[in-house]
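These notes open a run of structures that come right after.
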Structure 1
Amino acid sequence: MELKPSGSLKIDTFSMRVGDIEDVELERLHALSLSVGWPHRAEDWQFLRGSGQGFVALDEIGRVLGSAMWFGHGAGFATVGMVITSPRLQTLGAGQWLMKRVFEKVGGRDLRLNATRAARRLYLSLDFQPEKTVYQCQGIARAEAAGRPAETRGELRVLTDRDMAAAIALDAVAFGVKRTALFEKLFAHSVGYGLFRGGRLRAFALCRPFGRGHVLGPLVAENDTDAVAVARPHVAQHSGSFLRVDTHMESGEFAALLSHSGMPVYDTVLTMSLGKRLADFAASGPAMPKTYALASQTLG
């Protein structure tokens, strides 16, 4: 496959050029995501720009018509997200042009992304392989509908910066790579709850402002019971307001909690990879930590 990108692309009756996403006003990026119905606020774009790198596609008069970002974790892995083209350009090759620019910059890393239905054909054409469905669960949280909490085995408490290293280590086992820089930013923007046994962190859940309300994730736990234990305080805290969770869990106690708490499945996307698959999709024993909720569809 020819993956060498050009610096410009002739689209329809005009040309596009590439620009650095850092050089674009947040309001223009926000307008781009609104054009395709994505919920990202200007503040969400700012968080993502602080966590990764990216390109925008600009027309001859500087209008933003597309974007693509990547988020590196070490020398060998990155997630790809915020791949957006304006509705006018979605069938005219702009997405592939932007992705080729990303390939040029990621330096041969293994890649993972979460593909909407509309984008799956694009990623298949670029040799990404399907892995697993992500269930986008969202709605007005209802703590009273979640039922009485089961007795928690261990100490449940609010996380502090002193717990960050333990959360990074637990996430690294579940996700497959260490995401230190991302977690430093997540801790700065999130409220977190952790479940401790014998002084050791066994599960955690972070929750931060996003889109129409808040997003719960990442959430890492060894089993459904622990996942529910660290999710419930966030559901209670945001009862009556909009809450979103992106999860690979289709069934079980954790999935039931989301449904019963006012967050049914709203949509699905498909996790796809290029290169090596990571740990959280590999076979693991019951005592191994798992990613119950993503940080976001963009970040994984």
Structure 2
Amino acid sequence: MNHPAPNCAAPIGIFDSGLGGLSVLRAVRAHLPAEQVVYVADSRYAPYGQRDDDFIADRTLAIGEWLVAQGAKALVVACNTATAQSIEFVRARLPIPLVGVEPGVKPAALLSKSRVAGVLATQVTLRSARFQALVERHADDLRVLCQPGHGLVEAVERCDIDSPELVELLRAYVQPMLDAGADTLVLGCTHYPFLDAAIRSIVGERMTLVDTSVAIARQLERVLDQHGLRASARDDESPADARLCSTSDGEHLRALAQALLNLEAPVERVQIPSRRTRELESHAV
């Protein structure tokens, strides 16, 4: 299929399995306010951390193709799980530049004084070859404590970022890291920055929290400049429009965007079929 060449005024596509990518959207809107954005939450099939690798690649490609069809000039895969499992596969198949996310192991290695750092991420991210290579490349003298964040994505998806039950779940994950001497915690999923205050209530100032969303926005800026795709500066300094889309009903997306980004916007419900979801639908019937 031939796609028209994207232009500088075209939007950036940002995609996540659900709502976590809003942390990346927040950083992009702050760092690149002239850029229009189309955000897609694949909430109907979230969380990806419990899905197999083929399913993740299938959905990432389908949503990337959908965003290309909407005119996106670049794609941010704002999901650590999708990046870890499928970004090279998808990059080879889309006609626009891609930016992925990865846990902040490199900055953690630079920041840690105790030489012990925790990584909180999904099981899929932690087991991926991409993550293992990241640790080998940047953390050879660092003790890395990996903890799957079971239940945390689901909590954020239902807008629970500070309940007593959530805090106790987080405590079970981070207290052993503190006890082992960790002074740095990598938030290895784009959902987790929204748990910053809850984590801080447990660790106080004993840990530095590493959130890579700002680094992603800077990398996106570099990629846009490399391809001559940067939007022209606007007279109005407020961020450009953001179009919010969800494969589910979108109510949680609307509520979280309002609560955490102060972004008042309707959410479009979109259908983005793919090979694996067609299989799921046929089996359900």
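Read-outs: derived from the displayed coordinates by stated rules, not from any lab. Just so you know, these numbers come straight off a predicted model, no measurement behind them. Cβ atoms are built from the backbone, for glycine too; each structure is taken alone.
Could you tell me which structure in 1, 2 was used to calculate relative contact order in percent (Cα under 8 Å, 6 or more apart) as 27?
That value comes from structure 2.
To test your reading of the models, identify which of 1, 2 gives 55, 51, 36 for Cα extents along the principal axes in Å when calculated.
Corresponding structure: 2.
Comparing structures 1, 2 by FRET efficiency 1/(1 + (r/R0)^6) of positions 199 and 215 (r between Cβ atoms, R0 = 30 Å, to 0.05), which one has the largest value?
Between 1, 2, the highest calculated value is found for 2.
Which structure, out of 1, 2, was FRET efficiency 1/(1 + (r/R0)^6) of positions 71 and 111 (r between Cβ atoms, R0 = 25 Å, to 0.05) derived from, given a value of 0.05?
2
Which structure, out of 1, 2, was helix-only ellipticity at 222 nm (-39500 (n - 2.57) for each DSSP H run of 4 or more, over all residues; to 500) calculated from, if the result is -13000?
Considering all the candidates, the number was obtained from 2.
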